[in-house]
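Structures follow.
Only the coordinates and a few stated rules stand behind these numbers; no lab work does. Computed from a predicted structure; not experimentally measured. Cβ atoms are built from the backbone, for glycine too; each structure is taken alone.
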Structure I
Amino acid sequence: MLTAWLAFALFGAVDALVLLELPTAGVLLAVLALAAIAARPPRGAAVAGLMTGVGASWTGVIGRVWLTCTGFDPRTGTTCEAPGIEGWVWLGAGIFAIGVIASVAVVVRMRRISRTVAGRDLR
């Protein structure tokens, strides 16, 4: 379970960066990831890792632009404009939150399953 989560979290983080630079390739990578998840369990952990990775990477990159882009920089003589980027930051944060919640749900479910053998509660 942990291996699937980590693998797809890393894949999701890379996919978010590719999606920002090359949207078509990013969508194709996401479809490829979902096909891999559908083909082999543990699906819950893999989906949770993918969502967490995409959300964290997306929020980190877009959030950094949002926080550091402040109009004209007299030191370098350049301008930076990113109007309306807040919605994209919140989208990434929402995806990350869904991934974290799904990850917690997977852990809770696995603990519940590990405490039960043949339908009997071992607590």
Structure II
Amino acid sequence: MTSLEILGLIAIILVSIFSLIGIIVSVPLIKLLSRIRVLAENLTESILPIAENLKNMVEKLNSEISEINEVTKSASSIVSELEKIVKLARVVVTSPVIKIISAFAGIMSAFSKESDKTKSSVKEGKNE
């Protein structure tokens, strides 16, 4: 055998050894990739219903928030109208009361002046 043939045999043996090592390493990797694919499929099957439930829950929550917003707007409108009614009632009630008190004070003042006049005229009549 020549040195070229020996070199060819060594090359063939090395390539065979590397191929065998590649096969030995690739078999567990293929099994691992297969398991990862199965886990991903199972995970997808598990997550899809959860995602659908979450979507439905968010939609329901949005509708509830919308209803609460409408109720809040309605309550705000009622409070605003109530404030207007209270202001109107205050004007309606206090204005006549003030006028009655003023009129009563004027009448009392007139009576007190009249009373003072009669007292002073009575005193003047006694002094004479």
Structure III
Amino acid sequence: MSLHILGAPVVLRAAAVLTNAAVESTPYVLDSLSSDGRVMVYLDFTIGSLTNCIVTPKVLGPDGTYHTNTTPGALTMTATGKYAFPFDAIGSKRITFDAIGTGTVTSSSLKITVQAATKVNR
């Protein structure tokens, strides 16, 4: 399986210093572009003085609250870098991401961008 990227990227969290408490990104509404609930997630992370950063994807459940998505589950980053992963939110109408820094947050930064995608069988 591969993914075909659709539409323009959407920034859910502008580059900002992390905190030692979980901060939720702006929700992303899955629209007609991502009709099968798939998106590509792009993380631009600077570790600064942190030990790590944990990003947890969440989906809006039928009860109106966000639930942690176990696939792919939380991503722990321990080095500065640009990270990307596909995220399946099949059946959900909205997604969001929690981000938390562990350690001293000085000079850390995280930007979260998503882009609608669809599965392509080859």
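Thinking of I, II, III, which structure, once log10 I(q)/I(0) by the Debye sum over Cα atoms at q = 0.09, 0.20, 0.22 Å⁻¹ is computed, gives back -0.35, -1.04, -1.17? Label of the originating structure: I. I have -38000 for helix-only ellipticity at 222 nm (-39500 (n - 2.57) for each DSSP H run of 4 or more, over all residues; to 500), calculated from one of the structures I, II, III. Which structure is it? This value belongs to structure II.
For which of the structures I, II, III does the calculation of Cα extents along the principal axes in Å, for residues 2-73 alone return 100, 20, 8? Could the numbers behind the result be given before it?
Numbers: I: 50, 25, 12; II: 100, 20, 8; III: 40, 30, 21.
Among I, II, III, the structure yielding 100, 20, 8 for Cα extents along the principal axes in Å, for residues 2-73 alone is II.
Comparing mean count of other Cβ atoms within 10 Å over residues 42-49 across I, II, III, which structure shows the greatest value? Please list the in-between numbers first.
Numbers: I: 22.8; II: 9.9; III: 18.0.
Between I, II, III, the highest calculated value is found for I.
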